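Every number here is computed from the coordinates shown, using simple stated rules; none is lab data. Predicted, not measured: the structure shown is a model, and the values here were computed from it. Cβ atoms are built from the backbone, for glycine too; each structure is taken alone.
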Structure 1
Amino acid sequence: MSIQLAESDIQILSCFPVMSQLRPHLEEDKFIEQVRYQMKEGYKIAFLEIDKQTLAFAGFRILTCLASGKFLYIDDLVVDEWKRSQNYGQQLFQWLIEYATNNHCQQLSLDSGVQRFAAHRFYLTQRMSITAHHFSIEL
């Protein structure tokens with residue numbers, strides 16, 4: 001098992017089958033282009049693989065704001081639906097905490113859809129707190 005940052009197009013594309021379980025609207029043939037665009041804005045991908053098969057994926061960025069100082073924000077976090085409850089999510093989450101700590105972040109945060117009850121249970125067992133409501137408007 002290894003957790004690493006995706007740097008090559010091959011590594012990015014290997015994450016698509018898992019990522020598409022969380023974001024089914026994404027198209028495989030446009031995935032690398034979209035990720036590369038986001039990478040220009042600081043987006044990074046960490047992925048957990050075993051025997052060259054991606055089992056878990058995290059898309060994240062490090063940001064700074066007045067409210068939180070420097071923090072690691074997780075945009076996307078998903079474990080392959082056929083491999084859940086095997087500790088892969090926790091291992092990737094701990095890797096993200098270490099990455100944030102090593103990069104002098106004061107906080108790690110994410111937003112989660114209100115319907116994702118299993119994800120919420122996972123976040124709470126990882127000692128995360130519900131600290132805000134997220135509001136948005138379609139433009």
Structure 2
Amino acid sequence: MKDVHIVVGILAIAVNAVACGYGAWCWRRAQSNAWFWRVLRTGQGIVILQVALGGVLVAMGRKPPGLHVLYGILPLLVALIAEQLRVASAQMVLDARGLESGQAVGRLPEEEQRTVVTAIVQREVAVMTLAALVVVVLLARAAQTG
């Protein structure tokens with residue numbers, strides 16, 4: 001079981017690193033790409049699996065160092081906070097432009113609509129890309145302390 005935990009940990013780091021790199025590329029191009037979101041969600045799912053496997057190991061009597069547990073669980077918290085920031089990012093863009101809702105965007109000229117949507121997409125991708133980076137760092141630290 002410990003070997004599975006190690007392999008899944010390496011996979012979690014790798015997939016989240018790919019999500020981070022791909023997200024940076026999407027952000028630079030000011031585009032959202034379905035593949036970025038798929039890779040990101042896959043990385044998040046693998047982190048959940050990793051934490052669950054760690055919990056099983058603890059339940060079986062393994063006693064990991066406290067820092068290992070902390071660095072292993074924090075990525076879940078980072079993902080939850082990032083999702084909340086992602087949801088709020090659209091409203092931040094609207095507020096910065098003095099728009100009360102997404103419906104107000106629909107009343108803007110087409111070029112301005114594109115500008116607002118691009119700003120929202122860039123902000124969402126940036127939030128999730130940075131979250132993936134933090135997850136990679138935390139998981140790498142968990143591996144070092146394990």
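Upon calculation of P(r) over Cα pairs in 10 Å bins from 0, in percent from the atomic coordinates, which of the structures 1, 2 produces 11, 42, 38, 9, 0?
Working: 1: 11, 42, 38, 9, 0; 2: 12, 36, 26, 16, 8, 3, 0.
The correct label is 1.
Determine which structure produced the value 20 for relative contact order in percent (Cα under 8 Å, 6 or more apart), calculated from the coordinates; the candidates are 1, 2. Attributed to the structure labelled 1. Quick one: FRET efficiency 1/(1 + (r/R0)^6) of positions 14 and 102 (r between Cβ atoms, R0 = 30 Å, to 0.05) came out at 0.25 when computed from one of 1, 2, so which one is it? Label of the originating structure: 2.
Looking at structures 1, 2, which one was FRET efficiency 1/(1 + (r/R0)^6) of positions 38 and 70 (r between Cβ atoms, R0 = 35 Å, to 0.05) calculated from, given that it came out as 0.75? It was calculated from structure 2. Here the criterion is distance in nm of label points 7 Å out along Cα→Cβ at positions 22 and 110, and among 1, 2 the highest value is seen for 2.
Any idea which of 1, 2 comes out highest on mean count of other Cβ atoms within 10 Å over residues 6-13?
Numbers: 1: 14.1; 2: 18.0.
Once mean count of other Cβ atoms within 10 Å over residues 6-13 is tallied for 1, 2, the winner is 2.
Consider the structures 1, 2: one of them gives -10500 for helix-only ellipticity at 222 nm (-39500 (n - 2.57) for each DSSP H run of 4 or more, over all residues; to 500) as calculated from the coordinates. Say which. Considering all the candidates, the number was obtained from 1.
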